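Below you'll find the structures, each written out as structure tokens.
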Structure I
Amino acid sequence: LRALAVTTATRSAVAPELPTLGETALPGFAVATWQAVVAPAGTPREIVQRLNAEIVKAMALPEMKARFLSFGTDAATGTPEELGRFLADEVAKIGRIARETGAKVD
């Protein structure tokens, strides 16, 4: 089995020699798994910002980066606002795909 490309928008630190599908065959193609830490609606902004700062700090530790790479994934962090935009974009993208393909939930 030989990997040909990664599905993410950028090359992966796990296998930087592999191009993205967007680079090779499908311009604009980008699909990735993701995880996020969320808080209940109405959580005070100061608490959200503090949690975010601590998570970003922890994720920057060399041992944390190495741990994620050992799982075969690139860890990324961002701001709560960036996560909000990302989630809105994902919902729009998946909605468009569902409409264009006629996908239905059974």
Structure II
Amino acid sequence: MDTRTELLGEIATFQDKLKMADSKIGIIALNDPKFVTRLREGRRCWPETARKVRDFMAAAYTHITTADGTVIIRDMETGVTASGPSLPEAYAELRRLLERQAA
């Protein structure tokens, strides 16, 4: 099974659980609202791109929303935690922190 097919299966499972639209996954994970649609149409997916999408989906599973609406998200591999007023903003902050840590 190729990366594209595997990733599409993982995205479908993710969508079943979190009820997130294709465009929202693409926007949050890659800043590309058409990514999932294009993937379904046969577009090639580089391993690095698949990793970003998988990282987002894993992080989305490990978030909580506080009583005041703040979303707290944690990267399970590194233990890095970020927060924001919404899942997309918390994830963007998490990616920024992880990039800074890697540098």
Structure III
Amino acid sequence: MGAHPAFRLPTQELIAQHLKFLPGLPPSTIGYQLIDHAGGDFWPTITVLFNGTGQVAALPVPAGKYNAVLRGLKINQHGLGPVVSSGTVEVAGSSALVLVQ
């Protein structure tokens, strides 16, 4: 399988339509969602979280059931295990977490 089309949106209009930054994130963190099968991706929603601090951070994400596909240095497009958010998820220091729905 090639790269996910959600990460290769070719126009400003598609980016504006499918990219949603997550509000209320602490300093040195970034979070966004690619929504509505962005670029024709088979994942309806992709949540990408980056923690640039050296410590674990609780980052706000919409409540729901997710599947982690990237956690730190581990990646598996079929999933690394379920993640249930009641409004926040923990992201290890100096790492990334990618969740899909």
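Any read-out appearing in this document is the output of simple, stated calculations on the displayed coordinates, not a laboratory observation. Model, not experiment: these values are computed from the prediction.
Data table
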quantity	calculated
Parent structure of the calculated result -1500, given that helix-only ellipticity at 222 nm (-39500 (n - 2.57) for each DSSP H run of 4 or more, over all residues; to 500) is the read-out and I, II, III the choices	III
Which of I, II, III yields 0.95 [Rg/Rh (Cα atoms, Kirkwood Rh), calculated]	III
